[in-house]
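Colleague: Down below are the structures I want you to see.
Just so it is clear, none of the values below were taken in a lab; they were calculated from the coordinates. If you're wondering where the values come from, they're calculated on a predicted model, not measured in any experiment. Cβ atoms are built from the backbone, for glycine too; each structure is taken alone.
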Structure I
Amino acid sequence: MEKVKNGLGQRILLATAIAGTLDMGMAMIETARAGKPIGGMLRSLASGPFPPATDWGAGGAGVGLAVHYAIMAVMAALFLIARKRIAIVKRHTILAALAYGVILWLVMYGLVLPLRFGMSFPSPKPAAIAKQLFAHVVLVGLTFGLVAKRGPA
């Protein structure tokens, strides 16, 4: 029993590391392409749970990175635990992971960002929506699915 629990924990960490890095890499590239400072983007992320973080300099950017990976760990854990406990998720892991990515996108752009930053849901620009969906569905959701399939159920 302990070995199975450890395997799940290891897959959560692996899914968090891979999906978190891919997602953050895309966010950094998009931020730089927009001519904005990456540190500012990270401090903005940190300001979700820590509003004064926008004034914390490099420390605030580090907190933003930690917040990003903490959120990713929760998202990974939810999916991997669901796969362990819900038969249809286990049977159709990749399809479930892609659907989970869409759900994550809906939650982020329909709930989290509007509540925290007053952003409208979502950007009306098709290219922006495509990038957002790519990040959530492919970089995050698909990664969770692939990691989930590589270990014991």
Structure II
Amino acid sequence: MKKFSWKYITSLLSQALKQGITPRKLAVTCALGAVISIFPLFGTTTLLCFGLAIAFRLNIAIIQLVNYLLAPLQIILILPFIKIGSSLLGLDPFPYSSDQLADLVRTDFWLLVREAGVALMAGVAMWIVFSIPLFFFLFYLCFWIFSQWKGTRQRELKSQ
């Protein structure tokens, strides 16, 4: 099966449900992976997901899969988080464009941290404000989907 194909993803989730992971735990895993995937600091999401999966006994493969699938959203949302966070906290506007930010991340990350550390922390603050309701929305949506899916699978097994 091709990695990251729809068939692979549904197979992985189905296996998790068959192995006794409850729809609730699977929903927490997916919602947490999605929320962490948009954390506005490059290079941190894999480690954060891994640590949270260990701490809360979540499925590491699934949380990382969700994290990697949604990684492009991190790039899209970093600047809006920083700009809105800076604005709400009354800080100077963030002085970098998307291209300049990407160049600084690649060429001199520590210069970026020194020059834009406060703005990045404002972005993290905005991420926290945004992520709490997002987590609950995604959790309840995933819980409903996985509960329905597990119920359908159990009915199919009983009818065979």
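Colleague: Assuming 28, 18, 13 is semi-axes √(5λ) of the Cα gyration tensor in Å as calculated from a single structure, say which of I, II it is. Write out the running numbers ahead of the final one.
Modeller: On the way: I: 28, 18, 13; II: 36, 16, 12.
Answer by label: I.
Colleague: Using distance in nm of label points 7 Å out along Cα→Cβ at positions 35 and 67 for the comparison, can you identify which of I, II gives the largest number?
Modeller: I
Colleague: For FRET efficiency 1/(1 + (r/R0)^6) of positions 83 and 123 (r between Cβ atoms, R0 = 30 Å, to 0.05), the calculated result is 0.45, so let me know which of I, II that is.
Modeller: Source structure for this number: I.
Colleague: Given a computed value of -23000 for helix-only ellipticity at 222 nm (-39500 (n - 2.57) for each DSSP H run of 4 or more, over all residues; to 500), which structure among I, II does it belong to?
Modeller: Numbers: I: -23000; II: -27000.
Going label by label, the one that fits is I.
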